[in-house]
Structure 1
Amino acid sequence: MLATLLGAALLGGSRAASIALPAVDPDCRRQLATAGTLPAPACLRQAYAQPSTRWPAPQVDAGVAWQELGPLPGLVAPPDNPTTPAKVALGQRLFNDPQLSRSGQIACASCHERDLAFADGRRVSFGHDRQAGRRNAPSVAMSGHLQRLFWDGRAATLEDQALLPIADPKEMAFSADAAAARLRGDATYRRAFAAVFGNDRIETRQLAQAIAAFERSLAPPPSRLDRFISGRHDQLDDQQLQGLHLFRTRARCMNCHSGPALTDHGFHNLGLHFHGGRRQDLGRYEVTGVPADSG
């Protein structure tokens, strides 16, 4: 990772960081302000020992609305779907249950495996009758922190997102209504839904709410970077600290990856639209119909 960042930084243009750093000695301030050089680790430790509001200025393009890096905030559940341990447990059971698919062989967890950070490690996922999808399965471990769901943003909430794979003909090839009807035949599910929702009707809305509650619970534990930002400056070694500095400055990663969730929540053309070809994927355009969103 460091080699990639360093290569990008040395090959690309750079803008000298400019910020008043009174706690940093003059030689280190000169290193931090000199374009084309990577400050010594000792200097970086001085600069990054300060609160993140006084870190060296990030290098981003004009007009980019960036946020400083920071620990992930706690998630707040929507008022109509409060999180409870019993609801999360029910959602986890549903997430892992292949009964939600037409064949009875494919679960949400088939493409979002816990051991693979809730993704599947494939170029594209396989679904009903081993059909290959167009896109790879994104991890759902951070899904509660996203503003739009799916690669094209077609779902606004986890509750909206939860049922769409069930109905997708290439994924689970079923319907939410049919899945709910199947579960009503299981007395253990009826008891579980009654305990969580106060009734055992097992409605599609309840399916979505339970699965969403489980996905919302998957926020990762604090990382070494989180602990570093919170003041534990022994959490990053020298090479990692250099990588953090390059990430924020000459590598220009914060053009797209900033804030606590390391994302701008935007949609970008990465050159994977294959326009006019067999694998054409117009991306966000397929949702909005806005020409600028093509690809």
Structure 2
Amino acid sequence: MWSNISGDPFLLTGFPGLEAAHHWIAIPFFAAYVSVMLGNGTLLYLIKCDHILHEPMYYFLAMLAGTDLTVTLTTMPTVMGVLWVNHREVSHGACFLQAYIIHSLSIVESGILLAMAYDRFIAIRTPLRYNSILTNSRMMKIGLGVLLRGFLSLVPPILPLYWFPYCRSHALSHAFCLHQDVMKLACADITFNRLYPVILVAVTFFLDALIIVFSYILILKTVMGIASREEQAKALNTCVSHVSCVLVFYITVIGLTFIHRFGNHTPHVVHITMSYVYFLFPPLMNPIIYSIKIKQIQKSIIHLCSGHTRS
């Protein structure tokens, strides 16, 4: 096993060439940071306190909000440190841990969206068996499975980072640590670290998206068999918020992937901006989407603002 021949900390970067404007750039980032914390924190509070929201659909939503909160809390402190006070140094251990959490939570979020698709599939295809299928124990098993898949699948590529020697430049290309940035600085054979993420993305993101699409094909087939137009609209409306969150997540994933893989001639600032969009846009939009589309959440927000709780 290699030994890490350099103990020098990694150096985070913000927007190269725009260092003089970092204080101004920090303002919209801080606004997005606060909005993500407030929006997802409010969702978690409502789901915890309002017994009307104690249903499988909202439990999955709570998992999504918790994941979004955690990934934002993991990335944004270092981002704000770079942009506001030019604090660029990060130790190897802290960097590897940050990369591990960030990438693991991406897999977790994909799994949650898949679980939410399963929830909508059961609710529309077999509504009379909904409560008997999605029991509390099954919900816990699904949630545990999603978490284990996300966090265990990232151990193989992250663990070797602790033993790689880093004898090249220690400057990373973002204001947070990513596996693909760190491995490029290693003076060692990184073939496994290059291939494993590609396979992992194929068997998680791609497979999850494929299953979600297939589930909605079956859902549409069921909905089209309903005689009443009003009932059709009602059934489809319960899926709109989930579909919107799926699109927000996977469009940003695809956009970031294409920029990294095929954007060799794209300005570096575009690569950096897309990475921030990937980590901030879904956590920012998810609570907004559900607050707009789900009447039960709207009612809970109204009761919260009026100082009352539903019992």
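Throughout, read-outs are computed from the coordinates displayed, never taken from laboratory work. All values derive from a computational prediction rather than experimental measurement. Cβ atoms are built from the backbone, for glycine too; each structure is taken alone.
Work out which structure the value -9500 belongs to, where helix-only ellipticity at 222 nm (-39500 (n - 2.57) for each DSSP H run of 4 or more, over all residues; to 500) was derived from one of 1, 2.
Details: 1: -9500; 2: -24500.
Derived from 1, not from the others.
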By the measure relative contact order in percent (Cα under 8 Å, 6 or more apart), tell me the structure among 1, 2 with the highest figure. 2
Tell me which structure, out of 1, 2, gives 1.2 once distance in nm of label points 7 Å out along Cα→Cβ at positions 268 and 284 is calculated. 1
When distance in nm of label points 7 Å out along Cα→Cβ at positions 76 and 196 is calculated, the result is 3.1; to which of the structures 1, 2 does this value belong? 2
Quick check on the output: 1.20 is Cα Rg over 2.2 N^0.38 Å, derived from one of 1, 2. Which one produced it? 1
